[in-house]
1. A value of 2.4 was computed for distance in nm of label points 7 Å out along Cα→Cβ at positions 61 and 205; which of I, II is the source structure?
2. Thinking of I, II, which structure, once semi-axes √(5λ) of the Cα gyration tensor in Å, for residues 117-252 alone is computed, gives back 36, 16, 14?
3. Which structure, out of I, II, was semi-axes √(5λ) of the Cα gyration tensor in Å calculated from, if the result is 35, 21, 17?
4. For which of the structures I, II does the calculation of helix-only ellipticity at 222 nm (-39500 (n - 2.57) for each DSSP H run of 4 or more, over all residues; to 500) return -12500?
5. Quick check for you: by distance in nm of label points 7 Å out along Cα→Cβ at positions 93 and 165, which of I, II is greatest?
Structure I
């Protein structure tokens, strides 16, 4: 009955409307939250409207009312859900973002894991965006192999957005995005174009071969990622979730982390008030007990 009433309301709306009305926004916000855990308060209505305009163009709908009708009455979500979530997700990313994390991994986490017998490391970048984070992890891991701290490594990189995963898999970036990468690592792990006029560079095959990219929704009941991992990065995504969703995500992450493994979250995030088998070992770095 609720869906039929909603469809009737959509039909009553003006097809020439220019903006996203409150009713349509709330329906979209509810779906986005249930699907991805991302909160959409009223303050994000203008942002959502702007991002969805390209989906209206792509699907041939002339108004937000028509688009919502397509989604919720005509089973359009079967084909459109992935694209809807792609335009909603925020995908800010930088190489060596929050550098203290990578320093801790290099100087403390990897040596400690190796001392406990974990010489082959499996890490997981659970909200990898366009790939800057897993490629940064790979640089640190490769250097640890060179220094004989560990013997080998692999990295799983997942995200909800298929669009960013395609970009991440290519390993191609604007040159200025890699400015935070130390020059010695640039020389080892970043390929420069033969054409000096080009402004993009590419991560070396040596690193790309160590990373597997896959789509994963952190709202899933369980995370099917294979064997447990020694290191998990889940940074700057928890801030988009309410406390209930944060607890679900963090609990599932802990379930996929070995005892003694390390969880890295964003500097603006906290696990306070959530019952987890973790102890803090550095600023926003936790070890599973």
Structure II
């Protein structure tokens, strides 16, 4: 009981911090197997993502806090993509709209639940290397996050972040022999300020967040692939009204899943993700990520 009381006292004293960790949970640019593979000029894609996650552990300085906090997320993303060639370079302008629900569970049940839309995301990659015949691709992708999502300064749970963000990602997909496909990525996220954090309208500032990752897929046949991956995130320390929260990330996440190409136009990806190490904030105990794609 003493450990539980210590956690609840800490959480109640800084209830807005829950909201900060929630924003960290859903802000990372997740990459699926084969994401950097191009499509022919003129191709359109409609994608729907469904992400179901349970966060049942809370960490400070790499140590799991006693108590029994919990957070459940059900976040969906509608993504529209258009491939086109401009000046001899293939690009894919796109728009992403997140929506869903966040819910406090276990000892965080008093946080209730909040639904709505996330921040609108505008992006589009430019292929520096585009060799479909060899299975080799290299793409530079800027992401612009606009503060359009649902946000209530009185709520500790918000899908919107009330701030601008910019992410720059470099990604590569390449063939390894005839039966394997590898993905490598690196990116950095820069943050604007949220000047309406909490009921007292404090100012949230955040240092850049860095991410590195790699995946390896085994091609079974023209319809099926199995994939494993590992992602590392570092940085992103936050400051509220000049007070350093000392909550930088230094985290490792693993994943495993399958890719099913039902037809040349229809694809389904299912991934299971779990945090291996968390420095600060909620740890992902179980995450199921589904992606449905239609090309036309």
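We did not get these values from a lab; they are worked out from the coordinates using the rules stated. All values reported here derive from a predicted model rather than from experimental measurement. Cβ atoms are built from the backbone, for glycine too; each structure is taken alone.
1. Values: I: 4.4; II: 2.4.
Computing distance in nm of label points 7 Å out along Cα→Cβ at positions 61 and 205 on every structure in I, II gives 2.4 only for II.
2. Numbers: I: 27, 19, 12; II: 36, 16, 14.
Comparing all candidates, it corresponds to II.
3. On the way: I: 39, 24, 15; II: 35, 21, 17.
For semi-axes √(5λ) of the Cα gyration tensor in Å, the value 35, 21, 17 is produced by structure II.
4. It traces back to I.
5. Details: I: 1.2; II: 2.4.
Max of distance in nm of label points 7 Å out along Cα→Cβ at positions 93 and 165: II.
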